[in-house]
Structure I
Amino acid sequence: MENNGEEKPFPVFDGMSVPPFPHLIEDAEKRFKEIRNLECRKDDIILATYPKSGTHWIWEIVCMILKKKAEYMKETKEFQFLEALPDMSIVNNLASPRPLNTHVPYRWLPKQHIENGGKIVHVLRNPKDVAVSMYYHIKRLHGGSMDFNTFYEKIFVGPVQHMGGWFSYEKEFERAEAADKQGAIFTVHYESMKKNPTDETKRLANFLNVDLTDEVIDEIVDKCSFRKLKEATESVKDLPKFSNRSPDKMKQLMTKMYRKGEIGDWKNHFTVALNEHFDAVFKEEMKDSKIKVQFE
């Protein structure tokens, strides 16, 4: 991965770059197989998203729905983030229902969960906004002075992309959803949740078979607003202790996970030429897809 003119290697597995967590650097294949072979419970919920698609936000909403009250989880979603856990045995001690989360492509999701018809919540976000969010995420974690154009060309649509790239990830999920006869996959559009949070939260609760009053739905929507969720991360939540970063650094990084949370910030970063290039790539990559991306 190019950054500030220097090569900074990220682990590569199955044709994709993966986060530089110590255990993935050491043996990415081992962790991916552990995820694929995870012993699941029938009431597990898996939140599966391409990176920078609103995972923290939707995970918190899912957790509140499952608890049937607008109460923040004490932990951040990293405590149940399958790629980040130092040891997969940690999930065995989690109380049911377990709201697990991951960025691995569909083919690497827990096989038993899929066979059980376990529920999967999938978030789809405008890839242009995903690119901008990922750009700042990488700069925040790894530093350097790489500009957005370089990031776009070398990383986002480069030869080895994060989790195989947005196009591959979403098309694989589209195929899985089309083949899903049990109604186990629920796709929520990031933009729809931003524009119609009450209706989308109700849809999500119905999918999870949780009956909530309108009052509780409204409280969840309010507590999970961008501003309040960011404030909660700063003041309420415990932070992962399985990082080599200091507690102060971890708090700083976690709160910066919430950068803007806006729709359409890509317009401030894509040049006309870059936008035309992406549109051409999108047209070719998605020519056989029925996915409707909300590009506004």
Structure II
Amino acid sequence: MSDASDIEEDTSCPLTQPTIIQGLSLLCRTGNGLKHAFVRLDLKDRRLNDITALKHYIHIRFLDLSKNHLTDLSPLASLTQLLWLKVDKNDVTRLQGQTFAQLTYLQWLSMADNQLTDVDGLVGPALESLNLSGNNIQKLSGLQSGRFTNLVTLELRGTFLESTLGINLPNLQRLYLAQNVIKHLEGLEKLEHLTTLHLRDNQLDRLDGLSPKMMCLKYLNVRGNGILNEEGLQALKVVSKTLRVLILSENPLVEMSDYRMHALVLIPDLERIDKDPVLSEEKAEAWERIKEEQEDEIPKQ
């Protein structure tokens, strides 16, 4: 008697030409402008375990392979016109460098919920958005600026990531690291163009590791961490010139009635804390407290 996993395996199948024809759409001129071809292909949830048949469809620009049983993506190397690729919820365990090196126009890639343990082999000279959420990437390596010159959005939610080290992407603007096991912030000084940093549901008890070189940071979400008191917020001073939105809810800190004021004293130009906008009365009180602190620091003659 076969179990459920055997039944699932038995239903997998290789890609066939009739299946491809069913999924084709969006008729456009080819790259050389001499003829027309369908450039969008939807193969989502087709129980596929082999996509070798894709090799001949070289004009495809938008491809959805999500919810299949794929482990080998090497046939994609022939699709050199790809701009958009979704391979979520498959069984990919490693990335073939030679495959992605051929996809020089690829701008958007999502490989969420696979079995990846690292990003070695992945390159994307034109890549602007990369989603690797839901894999098992505990440590990062290979995220170097030379491989991802144009990357502006990186998602690594729920990957069991233990550290923020290894993200050497100076042009990155949005970084999503929610639902990991990060205890300390480190290696962020190279993220000079980062505007959004999302760290919800990690294990941070303080924000040391934020860098004064992060001169563009506007939005910081640390909801659902372990920040106990205002001491854990002190590192916010290094990003006080640019930060405008701070999410602190579901930290022990918010049990303090004046936690918003502590944040405003550190960053008086905040526009929103959690879901609520900062009121003009709060800003005025924060400036008064800042003035008092500055006066206390002046040595008396």
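Read-outs throughout are calculated quantities, based only on the coordinates presented, and are distinct from any laboratory measurement. Just so you know, these numbers come straight off a predicted model, no measurement behind them. Cβ atoms are built from the backbone, for glycine too; each structure is taken alone.
Worth a mention:
- Origin of the derived value 1.00 (FRET efficiency 1/(1 + (r/R0)^6) of positions 173 and 285 (r between Cβ atoms, R0 = 30 Å, to 0.05); candidates I, II): I
- Test item: FRET efficiency 1/(1 + (r/R0)^6) of positions 221 and 269 (r between Cβ atoms, R0 = 25 Å, to 0.05) calculated as 0.30, pick one of I, II: I
- Entry that produces 23.9, 91 once Rg and Dmax of the Cα atoms in Å is calculated, selected from I, II: II
- When helix-only ellipticity at 222 nm (-39500 (n - 2.57) for each DSSP H run of 4 or more, over all residues; to 500) is computed for each of I, II, the one that comes out at -4000 is II.
- Comparison of I, II - label where relative contact order in percent (Cα under 8 Å, 6 or more apart) is highest: I
- Computed 4.5 for distance in nm of label points 7 Å out along Cα→Cβ at positions 45 and 205 - originating structure among I, II: II
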